[in-house]
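What follows are several structures.
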Structure P
Amino acid sequence: MLRICRNYYRRNLTELANIDEFDHTYRSSDAISWYMKETFLYKFINKTLQTQDVDLIYQFRFYITDLSEQLELIFKELKEKQKDVLKLYRGVQLNQDEMTDYQNSVGNLISNSGYLLTSSERSVAYDFATKSAKSEGVVRALFEYLVDLNVVQNIVIADIGQYSAFPEKAHFMIDIGKRKKN
């Protein structure tokens, strides 16, 4: 995994330093912290899962497993202390085809090919959706997820605010490949 990352970032000294730090300090209990740093690992995991590249998923399997297991532990704690409906928001920028796909799937189950970062604060998600777009033709969307923790079975949601550089943004993470109703 790290060999692939080093090769990809061979001209990026900042990311090479991050890779070296990961190599020397990583523990399974650090999986969420490393993901939230938005360094080489965050970028590679998202790219790998979005493209569903089986070879790369295999190369990153130990980290993906660590991340999923850590999220599952936090989810169990969340279910014990929070007994009501959890309202989460996600602000996104989509191209028109992606937006059309979402509009056509209202009321149906949709699957996700990566981790979803959400917030319990609507304003945080709204700010993300409305930030400057990198390209023209971007459609901004704000998704609202209502999750009844008493009945949820097919998804893992973890309160990861403590791992964020911005804990006031009330971050929650929805685990990979789980199903949700749109």
Structure Q
Amino acid sequence: MKDRLLTALYVFLFVLLSSLRSWEVLSLALLLTLALLVFYPMGIREKSRILRRALLSSLLFVLLVSIPYVFMTKDMGYLLMVMTRVLSLMLLTFLFLKMVNPFAVLSFSKSLSFILVLSVSQITSYLRLLREFEQAFKSRSPHKPRREEYRGFLGRVLSYFFEASARNSEEVYQAMKSRGFDID
């Protein structure tokens, strides 16, 4: 029950933060989210990990989406609004994932639980494969790899994951179809 209430609160706050247009109000929301992170009972290492992940995710979004827009429009207020909104949403999301068990939230629906299990198993296997690829690359490199070698490695890994996800999607589709997920 606690997980479902926290999920409802998260969805409400997510929609609220998404609808705010003032960077000043969003800055206040960011400060409140940071206060929640500071006072939530978990270790300092985990708190710094959540903050680092939120900052990196936000930076990636801002670099890829917002900054090109600002170059075209020269609207710095927009950039501030987007940066504070994205960072607030990222922090809120990572805190939510730390506080809530998604399996408990979706336990009311067999179908949603099954989809969550499929998703988590895919993520887990891909993370394991990525670690194995990185270990293999390091063990086969007698010297520190040059930037070109590392780019080639990343390209091959991305290609592998793309092809693997295409193959796995067909298997997942067949598994879901055999369990009646194609019937609306």
Structure R
Amino acid sequence: MTDDLSVAVIRARRPEDLPACVEILAEVHRRDAYPVVWPQDPAGWLDQPTAIGSWVAADRTGRVLGHASLSPDASDPARIWAAHTGDDASRAATVSRLFTSPSARGLHLGERLLTETVTAALERGLHPVLGVLDQHAGALGFYQRAGWLRLETVDFRLSDGSIVPMHCFTHPPRQT
């Protein structure tokens, strides 16, 4: 892996990064069952047309080690956040497709990718939210350790039609 973590960078994802992102996603799927249902078009699944932005973590050689996206969609977490706050769901942005290579875990790249997506949302006046499926205990712990607040658990329909519990999280409000 990288010899010097200070040279790992978080940068905007480029079109040429998608094949490496798909390879890492396949590793994550085999190891962690994320995504639960493998997409028919994994590059398309990552390259969301409505995304505000997508970022990668890369080592000093440019090798992609992780990925994250931010979307202004009407996701379940956005609707739940709006119901809890009385705000409009269109003021939320959903953090999604956040994963790191199993070989790069422990390098804090997930935290750095999360920080990048949160910063992008806040700079646009949007409130970050996200959803985590119940079966992804590692991800649940990651977001809770990062200070995210669980609002509710809802039933979520996967692309194969099955329904699983999804925990809806909100970024903690800024202290004034």
With mean projected area of the Cα convex hull in nm², for residues 66-129 alone derived as 4.3, matching label from P, Q, R: R
For helix-only ellipticity at 222 nm (-39500 (n - 2.57) for each DSSP H run of 4 or more, over all residues; to 500) computed as -28000, the structure of P, Q, R it came from: Q
One of P, Q, R was used to calculate volume of the Cα convex hull per residue in Å³, giving 133; which? P
Computing mean count of other Cβ atoms within 10 Å over residues 98-105 gives 15.4 for which of P, Q, R? Q
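Read-outs throughout are calculated quantities, based only on the coordinates presented, and are distinct from any laboratory measurement. Keep in mind it's a predicted model, so treat the numbers as computed, not measured. Cβ atoms are built from the backbone, for glycine too; each structure is taken alone.
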